[in-house]
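Take a look at the structures listed below.
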Structure P
Amino acid sequence: MSTPPSVGSPLFYGVFFVAVLIMIAIDMLSLKKSGAHKVSAKEALAWSVVWVAVSCAFGGWLYWEIGHNQALGHQLATQKVMEYFTGYVLEKSLAVDNLFVFLMIFSYFKVPPQYQHRVLLYGVFGAIILRAIMVFIGAVLVSEFQWVLYIFGLFLVYTGIKMLKHNDDNNDEAEFAQNKMLIWLQKHIRVSNQLDGEKFFTIENGKRIATPLLLVLIMVELSDVVFAVDSIPAIFAVTTDPFIVLTSNIFAILGLRAMYFLLADIADRFVFLHYGLAFVLCFIGIKMLIMIWGIHIPVAASLAVVFGALGVSIMISLLYNRKNGRS
């Protein structure tokens, strides 16, 4: 009888990377075929359904591959798949906050909707590479130094409290204009005063210079670095299995572009969503910290808390909008 594959074996990583590469190739071909156009809500919804379906299918394959081997068993399969979906939902929900920053960046640079999806596609590629590197670094740190989890926990609680104190009345675009990295880039990169379609570079006076879209791409990538610092520690509270951490994170990121266009026109209606996200970060951070006393919150309970917090914040937002006459 052949030895069953372990979670995170070459077979698992191979299937995962093949699935990711196929979906990226399909996404790129669809982008090339459609050209520069405004992504409709219907198109964004269709792609969102596709990405979620692929993520769920991978979770189903993971359960079958682990569960049909007696040496591993259905109990381990259930545990790993529950960790995968909990991590996926957690990363997907935290990515929503990232979308608000994307909206602000595009608004600041006055990028038309038809030119946004190419930036987001390249941004997703960069995010995948970044997340993969950070996951493996985090896995090594957690493996060698268990106390790193408590530092992660403290950081998440701090981030959650900071998010709770966020004032929606702040002029985010005015603050963004004072961003030190943006100011540095504008001083050191020669940038055209206007866009040139979807191009990141253009020719002016016979010289090749950057377009504002390049600055947009750089700021999108840098914003993902900031959010990765929050999301990667959060998922290590769910599981320390690097394969589960990586796959749930990457699948959540892959659907980010479609989710952006799906929520772009209605994002401002979720006025209380950041409170739900802040609660989730604090909960995950506390979950990490109480492990020092041997207290472990089940994965199923964590998933219920994440769903509950987001659901309540969205429901309150909708009721608030209805009360104030906003559809």
Structure Q
Amino acid sequence: MRTPDFWSQPLGLKARVLSPLGALYALATARRLARGHPKSLPVPTICVGNLNAGGTGKTPVCIWLASELQAMGHTPYIVSRGYGGTQIDPLRVDERKHTAERIGDEPLLLSAFAPVIVARDRAAGAELAIAQGADVIILDDGFQNPALDTDLPIIVVDANVGFGNGCCIPAGPLREPITAGLPRAAQIIAIGDEAAQSGFDAAWGAKIHEIAPNLPIAQASLAPLQTGMDWKDMPVFAFAGIGRPEKFFLTLKNLGADLIHTEPLADHQALSDRLMSRLLSDAKSHRAQLVTTEKDAARLPQKYRQKVLTLPVRLQFKDPIPLKQSLINLFNS
């Protein structure tokens, strides 16, 4: 499903009509959290979540956290629900034999950076991770899941859209009202370029500090990983099934690629043989190269993997020191 345009626009008729359903959604989330019995773990637990439905940049944040913790000498495991996959019982991801259809595209991508456990029951997944040697857990998503106590709950937000129209699903993009979610967080990571950060601060900064006065906001952006690939003037057919595909297309454009065609897909959309055959045929007819994101590449059928280029991106903080200190503090308390 693509994100409705009115979710990111000023409060309009559609949002107002759907707001009673949004209130019911918010109530259901609040009740689920209130009735939960979070389990405490013997190791520090970091939750990388969001208030918005859809992609906000949680996967790059998990990759950054795993890398930083490893550099500190720790053994982080990432625990994921495995959205889009069929696996139910806790399972350690093996990128050599597991598929995105079984475990989800994000766990498959994350497994290249740290051990990943996929489990519908996050507490059971964390217990398996600890049994295998984890000394810190990174919980991929789960901010609205009451299964585990977390020591560093992080909200990731796309600075370009902020919290949208401020309404809950289906009237807006929120899984819960910001008045309920922000006080439970220890950190916000806002991802976007300088202009987006300024817009986010102007639209939401005062409200955030009114609701949660001591909540720190770290500014970060996604930058293309330097792989030696020269994108300048390369004719490209780009496709992406992420939260906001246009971000990926803009990154390619900024690298100088000649965007012949862009194909926005639904988040986590299956890359069927029919779809890929069409894209490949159209790209060939224009003498263009098929290009996609790392997350989409994890869902590619095997026979297309050598025919599609991937543009990886990595998280860069304006000032990473405060968040690094928060990680250090997890082990000193």
### Message
Say we calculate mean count of other Cβ atoms within 10 Å over residues 214-221 for every structure; which of P, Q gives the highest result?
### Response
P
### Summary
relative contact order in percent (Cα under 8 Å, 6 or more apart) gets 20 when computed on, of labels P, Q, structure Q
## Note on the structure
The value 34, 25, 20 for semi-axes √(5λ) of the Cα gyration tensor in Å, derived from one of P, Q, belongs to structure P
### Query
If you work out distance in nm of label points 7 Å out along Cα→Cβ at positions 182 and 310 for P, Q, which one comes out largest?
Q
## Note on the structure
Candidates P, Q; helix-only ellipticity at 222 nm (-39500 (n - 2.57) for each DSSP H run of 4 or more, over all residues; to 500) computed = -9500; producing structure is Q
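Every number here is computed from the coordinates shown, using simple stated rules; none is lab data. A quick note: this is a predicted structure, and the numbers were derived from the prediction, not measured. Cβ atoms are built from the backbone, for glycine too; each structure is taken alone.
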